[in-house]
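Given below, in the form of structure tokens, are the structures.
All of the numbers you see were taken from the coordinates with simple rules; none came from a lab. As the structure is a computational prediction, the values presented were derived from the model and not from experiment. Cβ atoms are built from the backbone, for glycine too; each structure is taken alone.
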Structure I
Amino acid sequence: MNPIHEHIQTLTRRHFFGRAALGLGTAALATLMNPRARSATTTGGLPDLPHFAPRAKRAIYLFMNGGPSQMDLFDYKPAMDKLFDKDLPDSIRKGQRLTTMTSGQTRFPIAPSKYKFAQHGQSGAWVSELMPWTAKIVDKLAFIKSVNTEAINHDPAVTYICTGHQLPGRASLGAWLSYGLGTENNNLPAFVVMTASWTGRKEAQAIYNRLWGSGFLPSKHQGVALRSSGDPVLFLSNPAGVDAPTRRRMLDALTKLNQKQLDEIADPETQARIAQYEMAFRMQSSVPELMDLSREPKHVMEMYGPDVHKPGTFAASCLLARRLTERGVRFVQIFHRGWDQHFNIAGDLPNQCRDVDQPCYALIRDLEQRGLLDETLVIWGGEFGRTIYCQGKLTRENYGRDHHPRCFTVWMAGGGIKGGVTYGQTDDFSYNVVENPVHIHDMNATILHCLGIDHRRLTFKSQGLDMRLTGVEEHHPVTGILA
């Protein structure tokens, strides 16, 4: 990091205004003259961000970990019904890479979706019978059916979409947003993560806290995990025998020691440590208030469905995401596991859909009713899709699907997104993109764009390179879904 910029970042407001020749008047004039000047309630972030007027102030990412089956949910392929148990043509596969789980199969039999589809809303979007609540809000959503990635296994694929690189060590999307845009609530983290319970396949893929880590960015930008049992945030409660005044005195003394070290060696991680201790102290009052759902109206609780009363469910997490959003938290990410259905679509997929369908509907409606949807970007999707060919035993009533990175479906809604849009197209086999391909870097560029960020200009120097979330190749926001 530029040491001059780091020094400016660490100055207190009192120090800054005390040194300014014209004090507050200069700052006020600068704000009036700069149409992109950040809100008076925003702290942290880079001085030149946002790069342009944002449509969204914050974002919620609903991450379906494991790879939802696009052709069983949103990518309707009726022609496949006539090809049941026929071999996938070589002209479609084109020698593309397979996982070791199916590369040894002697056949690749086509497995049509067993679920019924219908068109919904004025947009006529096709939605599976497994998503009846999502079907009610299709005119609020932009479906991208041509998302693609190079990663074919879970860990590199999730790491890739969350951090922009298949290998661990890079900064996550939420950390980039915290670093670039700062926070609108000094009593809560800028980036909050929840890992919801699930009722589909029990042997779910592991996820790691590096998926919401800060990588090479200062550690204060990493996501804070919100837990459903015990302390909502680790180490939030005072130890036995320690009251709030005692903890305050301890933190004050610790801050002096850390500040002395910061003055001597100027390590930004020391500054991050000071900020994190202070945030933890403030969260002792802000987090219990956040988690208290007793004042939520009955009709709101009912809208999210019966699971909202069970801590840790996807429904409860979605309601907390709305509460975090209205309190100014910049980025909320919910991981819902269990979408890795290799052998038992009929048994596992309906349960997964019941977990998320009504809560997703409720979250969009809830944000809309509170006037928050226009300034909140909502993203739904996983790390890749599933194959049209069957893995394991194939019947008309049940089948499995392997990982498929060549195409999958993501939807977006809210700030900066045009509702009622379907973008991109796959072939009749939902195997290859035939129109408007969207790489995951393009998708992340779109997310940043909605928040007022030019993805090419948000960089951080590390290991001699100007790192960025979207890599070094040419990528662009998906203008076809932008409002």
Structure II
Amino acid sequence: MALLPEVKKHYGKLKFLINGEWVDSKSTDIQETTNPATGEAIAQYPTATKEEALLAVRAAHDAFQTWKDVPMRDRARLLFGMHAKFEEHYEEMCRILTQDHGRTIGESRGSVSRVIENIESACSALYGQVKQNEHLDQLANGIDQYLVWEPLGAFLIITPGNIPMHAWSSFVPYAMAAGCTVVVSPSRQDPVAAETISRVAQEAGFPPGVINVVHGGRQINKEILSQPEIKGVGFIGSNRAGHELFALCGKLKKTSSINGNGKNMLVIMPDADIDESVRWLLRACFGMTGQRCLGVDNVVVVGDIYDEIKTKFRAATQEMKLGYGLDEATTLGPYATRGVKDNVLEWIERSLGDGAKMVLDGRTVKVEDYPDGHFLAPTILEDVNVDMPTAKEEAFGAVAALIKGESLEQAIEWINTKTNLGHSAAIMTASGKNARKFIREANVGNVAVNLGVAQPYAFFPLGSRRESFVGTAKSRIASMRMFMDEKTVVTRWV
């Protein structure tokens, strides 16, 4: 297959979106972002000054005063217009995402498709507000009562480096559907993708200040969240950063949706289709080079099929083609940054030191055409037990740990007790009884049966549990409950 052309070789110095205008920053803190496959610079981006961050907050606050009163059907027209713009720029956005993040073009197309689905879901949520309102006449003699939902105001949205577009769409369209405004603070890992999605959204014609974008960091994010005009935060990222934000929200009495780390398990039962299970393992363990919160780290094989699974999994993994994600033949791209790659290497070394054994070593791979890329081939470990740090700490890389299990009950007990995280779990089985037990008893927010990744469609929330989520509302469609609050009205006219 041919190597697809890049949209641009270099995107220049990125700007901030404040009050409807893309403006140059006055900051002297300028960083460079590179293409993870080639190591070449593709853009420069500034870190916002406190003054610039506060300008974005003021713009979002001022815009909210009128945006909240825009008629519902007019808000819907703008959202439908944004949907059309994303369809129009679909392939361009996919290629920029691959160039900036490193994932394969197929993975980028899947991600941007999820973005479009979230916009559709936000439109559905907007019209769902009509159904949410409840009205009771003659509740008592002459007394009527009804419930309305009202938008809260301006929100801070912090997007991560692994899913810069998908995370944006998990909050921003819903905020706008609710009548709220946003200040978006993207990860520094892939700022070009983050800017691109907001540029395309702005083409739909949203009023100035409804969407604002500033590139910052942890201190700037805290500064923004601390402003009284900001009513809460939507965040996807690490537990460390997320729990700091959650504590600040508690102190400031603000609402939040904070999605953090995962350590997900896939259980293969003796009655599972082995070849199908192995195909799903490739996607679950190595898709997006493992840089996904719903990806799988731990593979529990129950019964006497362990050796067959290991042999077939290893052979299938060795067939994966590393390279630049714009090559449509590539099935595994680079890590987003050198730092992410180094963290995975350190994680593998610690695991080997704890007693894990190597089934397939991906650390020494060389990709001939891209010697400066952040590449590691997939790694498979075995002799892992559930009490090792390897089985408890997220690798966030293309690493799979094979674990021998004795029963479904044991696997469920491991899921529920061996970590404090609860993003997702998956099971491969031909038994409806096994599947039903797994669904009911696994204490996680997202469950997959005969699928490798428990990826909810946009009309469903990302249902993470335990320390994988803290806050007042889940993301995606459930975030409407973060952006709006109930008001109960009681009237008496007779």
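Distance in nm of label points 7 Å out along Cα→Cβ at positions 231 and 391 was computed and gave 4.6; which structure, I, II, did it come from? Display every interim value, and only then the final one.
On the way: I: 3.9; II: 4.6.
Among I, II, the structure yielding 4.6 for distance in nm of label points 7 Å out along Cα→Cβ at positions 231 and 391 is II.
When helix-only ellipticity at 222 nm (-39500 (n - 2.57) for each DSSP H run of 4 or more, over all residues; to 500) is calculated, the result is -12000; to which of the structures I, II does this value belong?
Numbers: I: -10000; II: -12000.
The correct label is II.
Another question, then. Using distance in nm of label points 7 Å out along Cα→Cβ at positions 303 and 319 for the comparison, can you identify which of I, II gives the largest number?
Values: I: 1.2; II: 2.4.
Comparing I, II by distance in nm of label points 7 Å out along Cα→Cβ at positions 303 and 319, the maximum is at II.
Supply the structure label, taken from I, II, corresponding to semi-axes √(5λ) of the Cα gyration tensor in Å, for residues 63-214 alone with the calculated value 34, 15, 13. Walk me through the intermediate numbers first.
On the way: I: 33, 23, 14; II: 34, 15, 13.
Label of the source structure: II.
Oh, and also: I, II: which one has relative contact order in percent (Cα under 8 Å, 6 or more apart), as calculated, at 28? If you can, show how the numbers build up before the last one.
Numbers: I: 28; II: 20.
Working through the options, I get structure I.
Let me ask you something else. Which of I, II yields 10.2 for mean count of other Cβ atoms within 10 Å over residues 135-142, as computed?
Numbers: I: 22.1; II: 10.2.
It must be structure II, since only it matches.
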